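Input: structures, listed below.
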Structure P
Amino acid sequence: MNGMLFAILAATLATVLAGIGSAKGVGGAAQTAMGVLSEDSSMFGKMLVLTLLPGTQGLYGFIVGFIIMISCGILGGDAPSLAQGLSYLAASLAIGIGGMISGFAQGKAAVAGISMCAKDEKNFSKAMVSITLVEIYALLAFIVSLLMVISIPGIKM
């Protein structure tokens, strides 16, 4: 028995869960930014930057999912062993779950930052710093998943 099913599930979870976090985060921030822009369209650049920040989690999940697909033979090559498939699945959970939760949290921070900038544009840098603090946890989850995934091909069963 090979681990292809688990590898496919791993790539799916890394991509979908982190993508859900980003979609929810960016969606909430975009709604708030549209309200601000309806009053002052000159703030488009700042609103765009603050709205995009929660989108990185989906990108991190996609990168991990893509590397899993390349590593496990989905895009050509040998199918993974059962141990490798289960390892990919375990490795994908860090960015999948971490990306989803940090995407939700970063979206909330972005909404607050956008609201703060709407009152006074001088608060943009403060908003950027606060929103970016959440990014640290998405990066940690990404690094953990990435390091685990790139070390898996050495597993033998």
Structure Q
Amino acid sequence: MPELTRPIASEIAGRLEKLAPNSKPAWGILTSPELVPHLIGTLKHSMGQMEGAPYVGNWAYKYILGPLALANVLSIPKNVTIKKNGKNLPAMAWPGALSDLRACMEEYIAGVEKGGLKTSYHPYFGDIGPKGWSKLHLKHMLHHLKQFGL
């Protein structure tokens, strides 16, 4: 499975530039003003900068479903929800949200390249490390681009 790299992050940001504040998703309840902060929150959680959803995984998630998702055998289901902790980032105004996402992606990618990036747990898959998060961030972002037809 490919990972989040600078060229891919740039392409994702370019596609997100087409997102309008009133864009409607093909599925789910996430609104376009909530999308970019959601992606930022996931990145920040993975870097240990923001408390994320509590760990609710089990043996099957950690040793079967997680590795299959990271190997790109399983896709993220439509309408999947993760129990929240009540500390989500608020919807952000255009155009500042996208520049904040670009900065956050750059911080993550630089941390992976530099080495020693301490990552937080994934709510279902547990400790997946920087490379696992890098794969999952890309998978997650592509999932939401598809959700908004981007």
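Listing for the model above:
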item: Source structure (of P, Q) for helix-only ellipticity at 222 nm (-39500 (n - 2.57) for each DSSP H run of 4 or more, over all residues; to 500), computed value -15000; result: Q
item: Which entry (P, Q) yields the derived value 4.4 for distance in nm of label points 7 Å out along Cα→Cβ at positions 97 and 121; result: P
item: Comparison of P, Q - label where FRET efficiency 1/(1 + (r/R0)^6) of positions 49 and 81 (r between Cβ atoms, R0 = 41 Å, to 0.05) is highest; result: Q
item: Structures P, Q, by distance in nm of label points 7 Å out along Cα→Cβ at positions 33 and 65: label with the highest value; result: Q
item: When mean count of other Cβ atoms within 10 Å over residues 41-48 is computed for each of P, Q, the largest belongs to; result: Q
item: Structure from which 36 was derived, relative contact order in percent (Cα under 8 Å, 6 or more apart), options P, Q; result: P
item: Structure from which 2, 9, 19, 23, 23, 16, 6, 1, 0 was derived, P(r) over Cα pairs in 5 Å bins from 0, in percent, options P, Q; result: Q
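Values in this text are rule-based calculations from the coordinates and carry no lab data. Predicted model, so just to flag it, every value in this text is computed and none were measured. Cβ atoms are built from the backbone, for glycine too; each structure is taken alone.
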